[in-house]
Structure I
Amino acid sequence: MLHITKEFHFSASHRLEHLPSDHQCARLHGHNYIIELKLSAAPDQLTEPGFVRDYGDLADFKKWLDHTLDHRHLNDIIEDRNPSAENMAMWIYDQWTERYPELSAVRVSETDKTWAEYRP
């Protein structure tokens, strides 16, 4: 398999439910998020130029990210689940796998040292 990855950035706030009231993530706070989309294809599935997918095709994801998540309160956007990094990775995958069938993983970072990855 061949894999490509592209990184995207946005800032947003959230509050995580089902935590003790003194837990720092139970309070309203924000992050400068990093999202990575990983797309994969077998060598015989590459496009004519030899791409898994043209990176330019991911511009629609960046527009969606800027419009839907950037400078928003994620609890208001991702209403059906707690907006943890893990749940965000699954939610983003579910939103984009039909548009990008090569999508093989979504990584979400809230800090420089932490990542959650969804790889179905």
Structure II
Amino acid sequence: MSVFEYAVLRVVPRPERGESMNVGVVVHCRAVDFLGCRLHVDEGRLRALDPALDLAGVRSALHAVECVCRGGDEAGQAGGESPGSRFRWLTAPRSTVLQPGPVHAGITEDPAAELERLLDLLVR
């Protein structure tokens, strides 16, 4: 069993209204050097929150999250950092359309399976 951390990613189309929709989960497990994310975007529901939402911008921001999770050159400067540093970067508070929720912890035997479970529980 290993300790893991996770955060929900949410789209906040109009921050002044405070409405949001969960669109993904990021999981980090230091013990096995795991960092992963899974995304699920219901564009119809997002349009219901804000018909003028820039969905291409949301897709681009989510692609950047996937790149940072994978690491490497495509992630820019963050790509060379450790999985834990990249997780902290992804979960740092920000006031943009794509925002991380608070970081939570748990215990798991399989961080990848936990990622799928959390996506089903918190996003889908």
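Just so it is clear, none of the values below were taken in a lab; they were calculated from the coordinates. Just so you know, these numbers come straight off a predicted model, no measurement behind them. Cβ atoms are built from the backbone, for glycine too; each structure is taken alone.
Side notes on the structure shown:
- For -6000 (helix-only ellipticity at 222 nm (-39500 (n - 2.57) for each DSSP H run of 4 or more, over all residues; to 500), calculated) the corresponding structure among I, II: I
- Distance in nm of label points 7 Å out along Cα→Cβ at positions 43 and 75 from the coordinates reads 5.2; which among I, II: I
- Given 1.6 for distance in nm of label points 7 Å out along Cα→Cβ at positions 35 and 107, calculated: source structure among I, II: I
- In this comparison of I, II, the computed figure 1.6 for distance in nm of label points 7 Å out along Cα→Cβ at positions 3 and 83 is attributed to II.
- Of structures I, II, the largest value of FRET efficiency 1/(1 + (r/R0)^6) of positions 27 and 51 (r between Cβ atoms, R0 = 41 Å, to 0.05) belongs to II.
- Among candidates I, II, the computation of P(r) over Cα pairs in 5 Å bins from 0, in percent, for residues 19-66 alone that gave 5, 18, 26, 20, 13, 7, 6, 4, 1 used structure II.
- Computed 37 for relative contact order in percent (Cα under 8 Å, 6 or more apart) - originating structure among I, II: II
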